[in-house]
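Below, each structure is written out as structure tokens.
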Structure 1
Amino acid sequence: MPKTKTLPVEVMHEFGTLNPKFGSVCLNYAEIGKTLEDLTQDRDNYISDHAFLPFNHYSADFNVRMHEETADYVADKLVRMQAYYNQHREFFFDQGFVTFQDPRLLPLRFPVAELIETMPRHELLTAISQHQQITQVTIQ
């Protein structure tokens, strides 16, 4: 699918959430690159400057949240992301991101729909897990 539509910052502010609830259908990150969240998670110092691409474009691609994160987990993630941002402030300034609070930098998710739970959550997850294929790869 072409990735030609962009999410305006105002829409990100209004509809973005740090922790969508279980069953939220959210827009996928549609860039080929890494967000600040990814850079922080990977402790990435080796990618080119052009590989940093914050959430900007969207398409019909989506994911369904089958979990919720705790408030403590989200708060800790934000602290780690802000520390990474501060350590690399000059890079982010050069990219036009003069504040960590820019919604394109935050780990926002954008819910567009919700699943309606018609069975207990644990039964739903068990039913889904029975259709997953697990592949084990051994690297020598």
Structure 2
Amino acid sequence: MPLRTASVISWLAGLGWDATQETGAPLVQGPYILTSPDKLVTITPTPGPGFVLEAAADAGCFQARVRGGQNDQPGAEALAYLLDSLILGASFPAVVDGRVIIHAHRLGGTPSPLGGGPDTAQRYEYVTTYLCIAGT
């Protein structure tokens, strides 16, 4: 069974993510991207390899889309790198919502700016995809 997006968000919060708008960014479920608040992290499930370890675990992916405040590309990048460091530095296994997260890591490179420049509110976004292996 795949790890639910709400469980990924709970896990990230448990790693110490600051979900306040003033000093961090709220964690929300995608794929819909909210127009506000300015700073925001949208977690969206994406396809993954599927069953691994002789079907004892499921390998799924999630995208972290991190948006910074208005006219603050360095701030958006810093938020994305902070989230990335929390994920890559996490201890495993981890239990969340009754599921065991065996491991999580980037599927590709570091957080990258979303193409096309800032949105109409002059906010920059960075995206990264992670592979998450979870068992029961």
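Since every read-out is calculated from the coordinates, none of them should be taken as a lab result. In this text the structure is predicted, and so the values were computed from the model without any measurement.
Here are a few things to note about the model shown:
- Origin of the derived value -9500 (helix-only ellipticity at 222 nm (-39500 (n - 2.57) for each DSSP H run of 4 or more, over all residues; to 500); candidates 1, 2): 1
- If percent of Cα pairs over 20 Å apart is computed and equals 57, the structure in 1, 2: 1
- Origin of the value 39, where relative contact order in percent (Cα under 8 Å, 6 or more apart) was derived from one of 1, 2: 1
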